[in-house]
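Below: a set of structures, written as structure tokens.
Taken together, the values in this text are just the output of simple stated rules run on the coordinates, not laboratory data. Keep in mind it's a predicted model, so treat the numbers as computed, not measured. Cβ atoms are built from the backbone, for glycine too; each structure is taken alone.
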Structure I
Amino acid sequence: MDILEKLSLAGLVPVIALNDANDAVPLCKALADGGLPVAEITFRTAAAEESIRRVHEELPEVILCAGTVLTTDQAERAVKAGAAAIVSPGLNPEVVRWCIDHNVPVCPGTSNPSDIEVALSFGLKAVKVFPAEAIGGIKLIKSMAAPYVDMRFMPTGGVNESNMLDYLSFDKILCCGGSWMVPSDAVKEKNWQKITDLTRSAVDKMLGFELRHVGINSGNPEQAQKDAEQLAKLLNWPVKPGNSSVFAGAGFECMKEPGRGKNGHIAIATNSLKRAKWHLEQRGFAFDESSAKFKNDKMTAIYLKDDICGFAFHLLQK
């Protein structure tokens, strides 16, 4: 899996400016503890190169990008320090050419169709859009994306927890970059727990997990009907018979034959199944790939490999 695909699955890229390289490792650990083992350390400060080196050496699992790269010298230093990709605020042909010549993934900044066509001339498949909100936000990106069907976009600049879903819901968005998870006051105070909490909140909102229904292994059609009727009576919900199960409202599915899980299954809906799957894998969960269901080549459901509390769990795309 290449670095850009990993960034896409992560969904969010915290953008960091560090004045003290000693803060780099604890800060990136705080991000990872909150659910984002990814960081873009910017060359806005003199501590950038050393910060990248320390994170690369001590936290090799972190997906590490160098940001605000303006020169080929910065790009070379960043890569030697351990950056896996280069991100820049604008499209500097010299920087892009250096990255291509050295087989380094690069995501240059763009703000208009002309920039995108220059990126295409280099064979790039993804570009940064900066400053995203100031130049038109998701409306601009959707307009620009229409004629460039193979291009993906990483909006940065003005993206925050309140508007990130507007961007991430568009399938041409690679990921979103932002600094709101890493406020300067928290870094200055070395309040790593605050950064972890802000990161966890952003990841939770991005994935948008919701309990969709509980499946009960009633065992046979007669018991499934009886169970559904009891649950429906309890909650004043309608009974909805189906081929393999009987639903009580939308919240309980009583299975006519024993299904997955000792007791049944639990369905969790998510804003992005592919991102949710990746994030859960980072947390140590495994999936039964054979259980995956697809529609129009997009995954719509998949089960965890192991049961929890006697229940099988599966994710559903909202």
Structure II
Amino acid sequence: MAWLSHQLRRQNPHSLYLTFATLLMALTLVIDLLFHQNEISPWLAWALLLACLAGGLAAFVFGRRTPRWIGVAGVLLFIGAQSYFLSLADDPQSVVSSIQQMPVVAFYLGWFVRPRLAVPLVIVSLAAFGAVMANNPQLSPAGAVGTPVAAHGVLGLLFCYSVGFYLWRRQLRVAAIDPLTGVCNRRGFMERLESRLRRLSPQRGGFCLVVVDFDDFKRLNDAHGHAAGDAALIATVESWRDEVRAGDVVGRIGGDEFVLLLFGVDAAEGRAVVTRLQQKSASAWSWGIAEAVPGDSADELLARADRALYEQKHLKRGELRG
């Protein structure tokens, strides 16, 4: 049991799904070999069984390091094998079994394979399955299986792909959102910043990065508790949301450290936006701004904005002492 517990801790959803999906396919092949061997090619069934066992074992051994190409290779093998079984005009049992297995692979494509590869694979599978089912008399309106079963299989494939895709998108959103304020967390913000820097050009328009740090936030927490500090952060972010445009991005990269991406503005225009945000905010905060230029990296842009922030904080401390 200790060994199994250790192995399970090494897994992630991708490796576990591959492991159990291939085991499911292997079990269906074992059942076919035991009870359906007169209707199918034994050598093909054995070859597919060995491929399923090898793929499942590889996914379990690699764990969270399982490469995506193993799953994609399995999908291609599945499309080829199921196209063959769906074409069997004298074997309704194999046809029905193949239709029942479509959702397993469709869900995998939706959740674990990125759309730029998953969508072509779904289209290929629909084209291949549709072609063989249309030519199989078992799936004709008067056939032993019937056209409705084929239609249900295609709809099930599309439904499971859509559910998998939705869960993948939701997972990305949860991983990129700060649970307290609902804005981007550090990871989500940096991904957006790096993406925008890669596409930065005069034709697309520039943008500014603003770094925000709340004034005396530790004193607020110490005097009134963390709940009061959390409430101040939430209220401030809500006030920002009312003022920034829909395309601008707000992120939280630390306890009381926030960042804003203001698109389509230069430094002077960005300062005007920040001034307006400060006027609407009930909490005091300092800020630094940096305008992106071609060739900037995310770290360089953040460093410039940080320097401007610390200069403002230094000036504030000087004013207080004076």
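Given a value of 4.6 for distance in nm of label points 7 Å out along Cα→Cβ at positions 152 and 184, calculated from one of I, II, which structure does it belong to?
The structure behind it is II.
If P(r) over Cα pairs in 10 Å bins from 0, in percent is computed to be 6, 24, 28, 20, 12, 8, 2, 0, which of I, II is the source?
Working through the options, I get structure I.
To which of I, II does the computed value 12.0 (mean count of other Cβ atoms within 10 Å over residues 168-175) belong?
II
Check the numbers for distance in nm of label points 7 Å out along Cα→Cβ at positions 64 and 200 across I, II and tell me which is largest.
II
Hey, mean count of other Cβ atoms within 10 Å over residues 80-87 derived from one of I, II reads 22.2; which structure?
It was calculated from structure I.
One of I, II was used to calculate percent of Cα pairs over 17 Å apart, for residues 216-295 alone, giving 49; which?
Derived from the structure labelled II.
With mean count of other Cβ atoms within 10 Å over residues 24-31 derived from the coordinates and found to be 22.9, which of I, II does the value describe?
This figure was derived from I.
Assign the value -23000, calculated as helix-only ellipticity at 222 nm (-39500 (n - 2.57) for each DSSP H run of 4 or more, over all residues; to 500), to the correct structure from I, II.
The structure behind it is II.
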